[in-house]
1. Computing helix-only ellipticity at 222 nm (-39500 (n - 2.57) for each DSSP H run of 4 or more, over all residues; to 500) gives -7500 for which of 1, 2?
2. Out of 1, 2, which structure matches 42 when percent of Cα pairs over 21 Å apart, for residues 71-166 alone is calculated?
3. Figure out for me which of the structures 1, 2 the number 0.35 belongs to, where FRET efficiency 1/(1 + (r/R0)^6) of positions 103 and 223 (r between Cβ atoms, R0 = 30 Å, to 0.05) was derived from the coordinates.
4. Have a look at 1, 2 and say which one yields 3.1 for distance in nm of label points 7 Å out along Cα→Cβ at positions 87 and 119, as calculated.
5. Going by distance in nm of label points 7 Å out along Cα→Cβ at positions 135 and 183, which of structures 1, 2 comes out largest?
6. Suppose Kirkwood radius over Cα pairs in Å, for residues 55-126 alone works out to 13.3; of 1, 2, which structure was it derived from?
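Each reported figure results from applying straightforward, stated rules to the coordinates on display, with no laboratory input. The model shown is predicted, which means the values in this text are computed figures rather than measured ones. Cβ atoms are built from the backbone, for glycine too; each structure is taken alone.
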Structure 1
Amino acid sequence: MSNTLYITGAGVSSASGIPTFRGEDGFWTIGSNNYTPQEMATRAMYQHNPAEFLAWYYKRFVTYRNHGPNGAHFWLADKNLITQNIDGLDGKAGNQNYISIHGRIDEVTLFHEQGPVVERFKAPWHEVDEQNLKASLLDIFKISKHGPELNMSLKPYVLLFDEFYTELYQISEAQERMFEADKMVFMGTSFSVNITQMALEIARQNQIPIEIVDPNPAHVMHSQATYHQMTALEYIEKIA
């Protein structure tokens, strides 16, 4: 029985109206008035300027929380899946066993030292007063004028640039799925993050064939790579 592992990126959610990361209006293209996205999306920014961090996170990610899944998410609903996306659309489409390796916008945790697995809570975005955004976010996330407090303040359940993969993000299970796969299909990803590089290295070491699905596919060093220059929806229609 074949065991195909699907690894998806922002391109899969673009048909749902959610920007990709490096396009003209991409998440990693547009920052705040004073900081680049790479400066904003850090644990350091959350700790030292939580109002700025939370307002940016809310405007760039949380405003898309009510978008719905598209045909690609529904097709992936019964597949072995690791997604880099935090939009939660795979869960909305019905996948009960996918790994959201970078977190989810609909959940938060207590602010904690990295390492242990901690409880995840439903994010209280419905309580936000957008007319007083920063003050409202600081209040909801239990952050005082002294900044976030360990095991007291809330933190978005999202892996930031200066953080590392831990069991909270199911990294061991993700690696196990990579080693057990007999094929990997990468959909809508630029291969610019650690998890795709990790998967690619495992595929090379274990001679696991891969497929790359993207309108502008990144070419990788792997002798058993097949490229599909198309969107995820076009690929699904092609193989259906």
Structure 2
Amino acid sequence: MGVTYQRVVLKLSGEALMGELSYGIDPNIVQDIAQEVSQVIASGVQVAIVVGGGNIFRGVKGAAAGMDRATADYIGMIATVMNAMTLQDALEQIGVPTRVQTAISMQEVAEPYIRRRAIRHLEKGRAVIFGAGSGNPFFTTDTTAALRAAEIGADVLFKATKVDGVYDSDPRTNPNARRYQTLTYGHILTQDLRVMDSTAISLCKDNNIPIIVFDLSVKGNICRAVAGEQIGTLVGGSCEVS
């Protein structure tokens, strides 16, 4: 496969790992992701992954149910490590050397997040999965993905979701919703399009990191995105709204 980017961050939502399940992890989805990541790494691209935990526990929902928000967020961070380890196992079963680094110390099961070590793993052709968010409550895993992308000097941030791009309204409730092909960071912030939270968008804007939002459920989309094919929605500083 041809490649457009050399170092990428792939943001996987916890919900995307559920597939059609109502809770937990769909092994078939995880295996499909692992196969595509394997192909991308085999093409010479360095891949770092940030995974969410919404399929197991969402801090916002926990807080809404009366739990202390910081405590709920820490539980959500631990859920992301469970997802990271599951994905690590799937990758290593097909021969992809993988390291999980966590922002909360869990030395028995994962490395601590160390920027230079993460970059070295990538340079050696290993997949690196960042778990436990940023290690701080009140920050989303989208913000973590933008932060890690800036820290490791990624060329692009891929946000793999359950929809095929960014729309001007919810396509599930509005059959006339329009999908954007390209967007500026500013348009997302001013129109409150909820692609990622505003902190994540601002981080990408300040560090000129393009964001590509695409549908993870379509097989081959990760490879297509890395190859520079026009899928989903591209968000960037030089883009126009179209």
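1. Details: 1: -7500; 2: -11500.
Structure of origin is 1.
2. On the way: 1: 42; 2: 33.
Going label by label, the one that fits is 1.
3. Details: 1: 0.35; 2: 0.55.
Only structure 1 yields this read-out.
4. Details: 1: 3.1; 2: 2.2.
Considering all the candidates, the number was obtained from 1.
5. Structure 1 comes out on top.
6. It traces back to 1.
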